[in-house]
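**Q** Take a look at these structures.
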Structure 1
Amino acid sequence: MFCLALLPCAARIGFSRGDKVIPQVADGGGVTTTFDLTNVSPRVSISNMWLKFYKNDGTPWTLQTNLGTNSVFQLSVGPRQTLRVQTSGVSQSGPGYAIIDDEETGTSSYSDDYVLGITVFYSITAASGVVEETVAVSVPQPTAVATIPIQIDLPSIDSGLAIVNLAGTVNPIILTLYNSDGTQYGNSVNFTLANKQKRSEFLDENLFPGLKTFKGMAEIVAYGPVGLLGLLQTAAVNGAQYATLAAVDKESLRRNTNMVLLQSPTSNYPFTFTPLDIDGFVVDYFKNNDGTEGYPWDLEYGYSADDTTRRYLRPYNGAALASLGVISDDAAFDQISLPSLKVLGAYSTEDFDLSGSNLQPYLTFAVRTDLGNYAKVRIVRIVDTIDTTTGQSYKDLVLEVCVFK
């Protein structure tokens, strides 16, 4: 039942391009899988993405669906359209997994172009035809280091995982359990996945045989990227019930960066600015401000009309700034804490003047972002740039940024 039940779903729509993995797909034995694929763009069609099904050993898996019977389906989704792909539930060879392969050659200045909103869920149907349970989880991003919460108290509670090798080669995996008090449980388990291979099972089956009671977490470290999904199974009067276990992607936890914030070289007012999204660590050189493109911005680094020396930082979308003065000492900057940023009373949505002597190295400021996060930012370098075409002089900023989120 674990192999039939472990299914991902309800992916948060992301703006990054690339293949997406659904680590576990089930079909047969009263279980069907449904994919709802939404083209979030209002402008472009999607015609060169492919939904591909694979068996656990990485070979193609032919499934009967509402689009026909095949292992590969070309997706054709117009602007703002939603395409549903549903398996028939008659397979005898599962479970497996799926990849949405992005082969779109088009590029765009709009972040929502060539992006699918991916929602997947499975339904368990009783003999009477009544749907007994529907389970949904997020489609994971590939990672090489992650942790998953684990609870085992047999026979009432059990935990498992599904892991798909996305490395394109043999991928060694290290699985370690840590008790709730932080101590390691037993020895780490080492296993290897072949190219495109998938492994799914309860932890007490083969990985940690004899494990009857456990509460804590599992840490997974891989040589290359994997798709990872966990599941908690609990006993109930009407049969097993399932809840998904969210993995913490340790590769995505970095909250600090150096970034270059260019003074916009255009004289086409009002586009004499460069937007900065601190929550996402993005300096958006496209500057699209129609539709929803401008919503993530926190700050604009710009200048007034055609005077490049009248520079400012302008809070955007409800973000706010507070000056912390000049802090050149690295340790002092590192010691600026989240609680200290929260209690600042000087946050303002007014322009932050960077003209003349107001712009100087190690000028430090706090930001309350449009999402309500807090960040500390300082200017570690000012780069003088001259446009050889116009002769205009610009000052580009190298920022040190740490966001608490």
Structure 2
Amino acid sequence: MTQFVIYQVKRVLLKVATFWALMALSMPVHAIVTTDVLPKGVRAGAFVWGRSGNVNSSYDNSGELISVAQPLNRSVTLDDLASAEPQLGVLENILNGMSAEQLGSNLFMSNFYSNINVMEQRFVTGLLWGVTDRVSLGMIVPIVNRATRVSFEAQTVNNAQAIKERLGNLPVVGEGLQEFMDAGINTDLFVEEVFIKNGYQAPKSQEFTSLGDIELETRYRYYQSERLNMAVRGTVKLPTASHKADLTNVTDQDVGEGVVSLKLGAIQSFTILPYKLSFHGGIFGTYRMPGDKTVALPRDSNEPLADLNDPYQIETVRKYLGPSMNADVGLMLDFWKGGVSLMGSYQYILRGENRYVGNRNLDYGRLEEGSGGYEHGMEFSFELSSVPLFLDNKALAPAKLTFSWYQPLAGKNVIYAPYGRVDVVLLF
């Protein structure tokens, strides 16, 4: 009986693990893109602060928004136990037949209460340099702060003692009631059996700050006219993130992707009303090179968790992260020659499935489950710029300050992570 309840907890942990895999891609940087490049010899220093709220939900494989803790917030009843041990069903029926109070149905219930929240902040520093009037080069360095809050509790209602005292020592039910009296199902039991005995730490909250994946960027505006501008943008992302997941902590996850990736995009801007209204659009494709990742996987696909005490179940596998495509279209409304701007854009991201290859007979398929998906969202921004005033000799320095909010609308196999951003850009 006790082993069945423990097994149920392990099974639902598999669903929770999908959320943590998605956290490796948490808080992607959405933003309306423009064809702007810097004039020759001009540099731009940028600082971006972004913060997600308490991330505790994700879009599942069918596009439904669910709480990550939902699989663990459940009850295990006597009927659940009877599905694995039919004799318990017989005991339940006998007890129910002895009284109108349904003693069998009220014999036992274990309720699981859990909560998982992730808050992430990103502090991004960037430098862009105008090589020519058409070409700009830049580097982006992110620092990631992630705080994970985890709680898990099991509350058990066990009326075996009270029922036995009421009915007396009846041979037909006494042995079954004694089994429940000796079960000792509580939070400490689950922590010991599910985590500690398999080499894992007890679930706990954690917070850390890590260097993220550094990006090198180039922008080239190949066409410019009074109304239409066209450019391409290329980015190389390097696997420089310093925080790697601790296998013994089931809620820990890498900060970066751990591979080199190449991103190439085409951007167009069209002026609808000069100095008033403009349209911007872009489409990007990202290819991720193969890399290595150390994982813990069970030998049997029916086993919910790997046993870290077995060295065979810990392996460095070859990973092939899926390519992705993202697109955006938006409008920018300018006032006072761009001194104040309002922006709104629609964002779409599509990502292919990941693939993992190892040399052992382990369950690699679970790493790929739920890795492909998509997301729709909207971003709204408000920007203040001193550039027009600086050009009229009315400001000390050319700078921009932007406040943005990104709101997911729908998705599949992605976390639900609305977030706010503040961008500060200084030209010099």
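**Q** Given structures 1, 2, which gives the highest value for Cα Rg over 2.2 N^0.38 Å, for residues 162-265 alone?
**A** Across 1, 2, Cα Rg over 2.2 N^0.38 Å, for residues 162-265 alone peaks for 2.
**Q** Consider the structures 1, 2: one of them gives 0.10 for FRET efficiency 1/(1 + (r/R0)^6) of positions 122 and 378 (r between Cβ atoms, R0 = 35 Å, to 0.05) as calculated from the coordinates. Say which.
**A** 1
**Q** One of 1, 2 was used to compute mean count of other Cβ atoms within 10 Å over residues 282-289, and the answer was 17.6. Which one was it?
**A** Here the read-out was taken from 2.
**Q** Looking at structures 1, 2, which one was Rg and Dmax of the Cα atoms in Å, for residues 66-289 alone calculated from, given that it came out as 30.3, 95?
**A** 2
**Q** Quick check on the output: 24.9 is Kirkwood radius over Cα pairs in Å, derived from one of 1, 2. Which one produced it?
**A** 2
**Q** Supply the structure label, taken from 1, 2, corresponding to helix-only ellipticity at 222 nm (-39500 (n - 2.57) for each DSSP H run of 4 or more, over all residues; to 500) with the calculated value -500.
**A** 1
**Q** FRET efficiency 1/(1 + (r/R0)^6) of positions 242 and 322 (r between Cβ atoms, R0 = 35 Å, to 0.05) was computed and gave 0.90; which structure, 1, 2, did it come from?
**A** 2
**Q** One of 1, 2 was used to compute distance in nm of label points 7 Å out along Cα→Cβ at positions 170 and 250, and the result was 3.8. Which label is that?
**A** Only one of 1, 2 returns 3.8 for distance in nm of label points 7 Å out along Cα→Cβ at positions 170 and 250, namely 2.
**Q** One of 1, 2 was used to calculate relative contact order in percent (Cα under 8 Å, 6 or more apart), giving 18; which?
**A** 2
**Q** Hey, mean count of other Cβ atoms within 10 Å over residues 178-185 derived from one of 1, 2 reads 15.8; which structure?
**A** The correct label is 2.
Taken together, the values in this text are just the output of simple stated rules run on the coordinates, not laboratory data. This one's a predicted model, so the numbers in the text were calculated from it and none came from an experiment. Cβ atoms are built from the backbone, for glycine too; each structure is taken alone.
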